[in-house]
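Listed next: structures, encoded as structure tokens.
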Structure I
Amino acid sequence: MQPLRGVTVVALEQAVAAPYASRQLADLGARVIKVERPGSGDFARAYDGRVRGLSSHFVWANRNKESVTLDFKDPRGLDVLRRLIAGADVFLQNLAPGAAARAGLGAAELRARHPRLIVCDISGYGSSGPYADRKAYDLLVQCEAGLLSVTGTPDAMAKAGIAVSDIAAGTHAYGSVLAALLERVRTGEGTHLDVSMLEATVDWMGFPLYYAFDGAPPPPRAGAAHPTICPYGPFAAGDGKVVLMAVQNDREWRGFCTGFLGRPDLADDPRYATNADRDARREELGRLIAARFGELTGAEAVELLGAVPVANARVNTLAEVWDHPQLAARGRWHALPTPAGPVPALAPPGPAAGAPRMEAVPALGEHTRAVLMELGLTAGEVEGLVADGVV
């Protein structure tokens, strides 16, 4: 399913938020022209070399794109960029606050020239307000959004293991661009999308925000356990395997007592009759459940929990995720070409029919000459820009 074939996106992007948004558009068939710095490119290319010498961040967020190197601070480079944008449906950028506008690439100016253009700006805090000019990295925004205050253990906050704020902003940008493309079909007009990492993350914070509504205490930090539902968390089996289990209601609790704990006497014990009761005694209950897990292997625990049934999951390592039987059974891994050779990549969630688009992760500037000649530049003009370091 590639419904965006024929849609062109010019992406002046770096790091995670905008590249993740444009990669999802590319997965659906859009032509994404990624504009990078000559010589160094998107700085995420240099984050690490864990994928056969390539950056793990870059391989993940940049398949199906064309890379064009361009110094838009040079008037000749800016002219080329303007010509690219003139032929685009979407202009997506996440430069430092105000950088695009200072270069004459602000939404108002671009849309005055190109009324059908959809301009999507991704920033830390949005284009207005007292925080508009602040630098915003993922962990800083997690802090401002309150995510760290509810993540970790009672003794220490902890960051999430992924770039939550970048991914939230990229996801909202992707959805907003799709909506803007639909709106343009009806109206013939483009629009300006102003996506803030802070607002995207706070939107995802809905449960703890409302839990703490009107001055109420926030949900406590509970490590990997659920802060307010009990029992709901990880337990180590006797062979060292960790299994996370979740009792969601009182009926499941009674089945859990009989079918897993082997303690039918606890099923109607008034001390544990409701979730509020169990939550108030989570430490003593945790010790009782942990003792039972210690008598079993991880596989035995999963089998018994499934028979109750109580929802459960193995706490997998990343190596185990690469070999996850469910992903393998559904054929979700596909070969992705990269400059270092093919690597596995997960098909986009959602489409179930047909092969996913798995075109290469581009080398830096790989498509510069071809794209510039599409714009009408001669081979001599292109080589002159290359020689001068403009592209």
Structure II
Amino acid sequence: MESDLRSIGALARDSGLSVSTLRFYDGADVLTPAWVDPQTGYRWYRPRQLADARLLCRLRRVGLPLAGIRAVLGADSGSGAAHRVVDTHLRRLEDGLADARRELSLIRALIDQRENPVTTTPTELRFTVPAGELAVALDAVRFAVGGDPELPVLAGVLFDLDGALLRLVATDRYRMALAEVPVRGASPAEEPATEGLPAGAIVPTALVDGIRALLGAGGEEAELTLGGGLVRVETGGHRIEGATPDHDYPDYRSLIRLDPVHRVGLPAAELRGAVESGATRTLPSGPHGAACEVTVLALGQDGRLTVAPADTAAAPGEVRVAVNRDFLLEALRAAGRPEQLVLELTGPIAPLAIRSADRDGTFSILMPIRVPDLG
């Protein structure tokens, strides 16, 4: 044993980390000791590891996930990779703070309504969107609508008006799809007490399909009206309307703040062909535990994405993620006909995001399927 090694207790005292925390990060291969006594199991660290331990302590304080901590401590000196991880985490924290402020503003308004029932709120909110773009957005999210009768809140598409954008969201818990449509004008029927806050409504599946059919009537613009438990769409001299359920949709914003380690661009046709012809594995990982065909995507060290053979282990340095094959093909079809796609992936237990290279606000997220030899 080297005479200048520092004990785990000394490292804990000088770094601000507890002994149990240091043991955890050893087990996670983040900060491993220089030597472990084979008789007692006691851990010893080199003096220069104190700087890493102090950095790790501060990264924990700001809530950086384990994968991010590992990336910072393992980054090559001068590569800028550590700074990029920290900058990405800062943006995520800022986005979360903005969401929290928005929710707290809405909470204050709801408290005011509860304590002062005469407070005026908009009974209707009217705005106009390009009909063609709304149709494309509906096509991009419709496949992800939930069908579980025990989760009626997911049996529709969320129409979420956020400033100059109408965001459409659909999820069945196994995948999520989002699309954005520009808003050309919004006019509340009354001066709203919640001015500037998002306004949304869950549009039931049958009504979503009716709206999509209406958008084929040829109108260039569609006027939407949300509020009062109703949604109305008018275009090309035709109109459809229906009731919206009084449910709180899941907080999708917290689910879409991905922190991908890898972004891969590739031709859409090439990926579709590879998935359709590639090997699969059958696992009990579909909805309600049903068997489903699983596709394993592999990103090699050369940056090339392939469909991995079903019965092989990952190569050194290879990043893999397994997803439901049918869900993946549906997401690719829903993306329309872009020439290029961008896939965002981190590893076997992180979601896979699929984006059109020319429509950043329209993308799908697929939940990963745990495959024993993927981690």
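Can you tell which of I, II yields 5.8 when distance in nm of label points 7 Å out along Cα→Cβ at positions 68 and 308 is derived from it?
Working: I: 5.8; II: 2.6.
Checking each candidate, the match is I.
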- Message: Matching task: 12 is the computed value of relative contact order in percent (Cα under 8 Å, 6 or more apart). Pick the structure from I, II.
- Response: II
- Message: Quick check on the output: 0.30 is FRET efficiency 1/(1 + (r/R0)^6) of positions 204 and 292 (r between Cβ atoms, R0 = 30 Å, to 0.05), derived from one of I, II. Which one produced it?
- Response: I
- Message: Suppose Rg and Dmax of the Cα atoms in Å, for residues 172-227 alone works out to 14.1, 39; of I, II, which structure was it derived from?
- Response: II
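The numbers here are math on the coordinates, done by the rules we state, and not lab data. As the structure is a computational prediction, the values presented were derived from the model and not from experiment. Cβ atoms are built from the backbone, for glycine too; each structure is taken alone.
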